[in-house]
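Novice: These notes open a run of structures that come right after.
Every number here is computed from the coordinates shown, using simple stated rules; none is lab data. The shown structure was predicted, so the numbers you read here are calculated from the model rather than taken from an experiment. Cβ atoms are built from the backbone, for glycine too; each structure is taken alone.
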Structure P
Amino acid sequence: MAMKKTPLEITRELVQIETMNPPGRELECAQYVGKLLQDAGLQVSYHEFASSRTSVVARLAGAGGKAPICFGGHLDTVPLGAKPWSKAPFAGEVADGKVYGRGTTDMKAGVAAYLWTALELARLPRGKADVMFVSVAGEETGCQGSFDLARTRAVRDARALVIAEPTSNYPIVGHRGALWLQAETTGVTVHGSMPHLGVNAIYKAARAIGAIERFSFDVTPHPLLGAPTLNVGTMKGGMNLNSVPDRAEFTIDIRTIPGQDHDTLLDRIKAYLGDQVTVKAVVNVPGVWTEAGEPWVREIFELMEPIVRAKPEARGAPYFTDAAALKPAFDGAPTVILGPGDMTLAHQTDEYCAVDKIEEAANIYVAIARRWSEL
């Protein structure tokens, strides 16, 4: 019988499969995940939202009598960036108790931890509940994979959700949303010496940018995540110095709080900027929150207290996660974000994850799954 892989070995093998997004190409990584779990006896299905943009849904059958619990995460990573790495970014090199590489902390170590959990649970007596493991494509650019799974109802019946994003193994109960907008203005181009004959699109954009800086959300701040924020991130326009520009565009990064309706907010912004500005959403990921007093979350906090050496308190994450799509797909199931990575290292050059945190997360996930399954 083959020896079971360790959480570190699975992490290294995932890192060695390059899945930078853009362009994505998660297919090879998804096939690795699927084979690993299928060989352990899980039911596995693959789901593409575009060519080679593949997510994996795996299910370990239980004895029945209780709704499933789901562990989830994403397979894609951000690009390497311009700064040179001192470690090979796709080697999974281990040094000084750390495993290095793009995606180690965000979040292939977390995926590896729950894959190891699946292997462990597969060889133990089955509990009352099925256990699901959802590994998705396209999270970094707006959770396309998880929204596709929700839309096609490939996932729907779990009643508790653990997202293995980086939290240094501290249980977090929510995160902000992201509404990223692209705004465009148009004009009429003429020679730069006769601007009165044209219409300057950059002037229109500049007026809109000045206006959006003064936009008021008119919502009560979240008690832990605070107020929504807005930032104009990029601005470009014009063809050359001596022409009146006939096109300009800028982007708006809005971070919302749980409960804010994005469709209503988008309509408000369109009306606020007026008919001289065309606005469309390019990323639309709502915020997520589960109250710390929810019974299952209280169980998780009790389980985690000896591990974090304190009574956990409700906290939120600054980033968005696939919970934005999966939690609604599971009828608002209570959700905890809990993973081995360090969120301050996400997207950094020489990204790494502490090896002991990966092993700790794997054991935590086993305990969570077995407690849910009433073993």
Structure Q
Amino acid sequence: MKIAFLHSIYKPYARGGAEVVAQNIVEGLKKRGEDVFVISLGRQNKIEEIDGVKVYRLKSFNLFNFLDINRQPVWLRLPWHLIDMFNFIQTKKIKNILLEEKPDLVFMQGLKGLSYWLPRTLKKMKIKHLYRVFDMQLIHPTGLLFDNENRFTAALARVYKMFCRWLFDSPELVVFPSHYVKSVYESNNFFKKSRKEVWPNPVVFSQSFTAGDRSKQSPDTFNILFLGQVEEYKGIFKLIEAIGGLEGDWALNVVGDGQALPEAKNRALECHKIKFWGRLSQVELEENIWPITDLLVNPSQVPETFGLVVAEANAHCVPTLVAGRGALPELVQEGETGWVEVNGNWRGKIKWCLDNRSALSVMRQSCLRQAQKYDLENYLNKLLEFGKMGE
């Protein structure tokens, strides 16, 4: 089967979990012998090969490249989003690629910078396609939902949502990473005529882990992990504040980068037990981080749409402590694979884990069993089954 995979960001560019999932799916399809190619953004228009996969790079036809959006002021992002929704130039480029490649199936994920006009175009072209929702990108231009927003930005978000609802209409199949995300889109009247299914984000099991297959470099130190974008809304400041001055032999490893990284380092100056690693590759995580980690903490201050790091922690036999917002509670079996903190008492729960390490050791096998539901092969089977329907 020939499959076109459309996502705004593809390696070597990366931002968060969506890019990891995109890479896992593409490489998984390639490994299974499927003819897959990628259409993504780049600094210039070109065709390249990455790990045996053809990648079409498209330079943004807009005020700036989507790859740089986090460095742009808010006032400039507003017209950028308007152009992006009706970017007929980018749509034509992609349409020409699809006409040349003639794929059997088009898998669309994040379309920022590639044009939101594509779903309607594919429907007219009568190409079998599905759309994978991975965040709130069609409801709010930031991809996030905020508790408090001023009237002006809230009004703009409502107009934006109205256009997105019309532009994306009803693809044949829409895939959601969690029941939480599915319920939010349904409550906002998206994809009324689409077949809608929940497929948890897939995880690659790069090693055969067992509950006892963990070689801790510092067996006496209780290692806590924060993995992801270092941003205030991800809860990094809350975590540093909660853990500061905590007694005992522990260490907090912060892996990732983001705009809040300098401030996070500044707030952690007085605590020598906090180490900032920056962004690490999957290989570096496997070698240096996962083998020593006792507990993953995800203190997100906004509703998460999935929580890939939680699934990855499960796959490495690591219990998790997560915020009780969005989809995160769906990923945790309370007391068996981790805990959901609904009151923001991060310090109290972390101290309990520090004092009850034996309880966490018992949970590791349960974490590994939980991870099986995120197996990449199951995800690919569903995808290919959909692609073959109607043949």
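Novice: Which of P, Q yields 9.4 for mean projected area of the Cα convex hull in nm², for residues 76-179 alone, as computed?
Specialist: Structure of origin is P.
Novice: Upon calculation of Cα Rg over 2.2 N^0.38 Å, for residues 92-243 alone from the atomic coordinates, which of the structures P, Q produces 1.64?
Specialist: Working through the options, I get structure P.
Novice: Determine which structure produced the value 13.1 for mean count of other Cβ atoms within 10 Å over residues 276-283, calculated from the coordinates; the candidates are P, Q.
Specialist: It was calculated from structure Q.
Novice: Work out the source of 4.7 here, i.e. which of P, Q gives that when distance in nm of label points 7 Å out along Cα→Cβ at positions 52 and 356 is computed.
Specialist: This figure was derived from Q.
Novice: For structures P, Q, which has the highest computed value of distance in nm of label points 7 Å out along Cα→Cβ at positions 12 and 236?
Specialist: Greatest value across P, Q: structure P.
Novice: Of the structures labelled P, Q, one was used to calculate relative contact order in percent (Cα under 8 Å, 6 or more apart), giving 14. Name it.
Specialist: That value comes from structure Q.
Novice: Taking distance in nm of label points 7 Å out along Cα→Cβ at positions 68 and 348 as the criterion, which structure among P, Q has the greatest value?
Specialist: Top value of distance in nm of label points 7 Å out along Cα→Cβ at positions 68 and 348, among P, Q, belongs to structure Q.
Novice: Now for a different question. Comparing distance in nm of label points 7 Å out along Cα→Cβ at positions 60 and 220 across P, Q, which is largest?
Specialist: Checked P, Q; max of distance in nm of label points 7 Å out along Cα→Cβ at positions 60 and 220 sits with Q.
Novice: While we're here: FRET efficiency 1/(1 + (r/R0)^6) of positions 36 and 364 (r between Cβ atoms, R0 = 25 Å, to 0.05) was computed and gave 0.80; which structure, P, Q, did it come from?
Specialist: Comparing all candidates, it corresponds to P.
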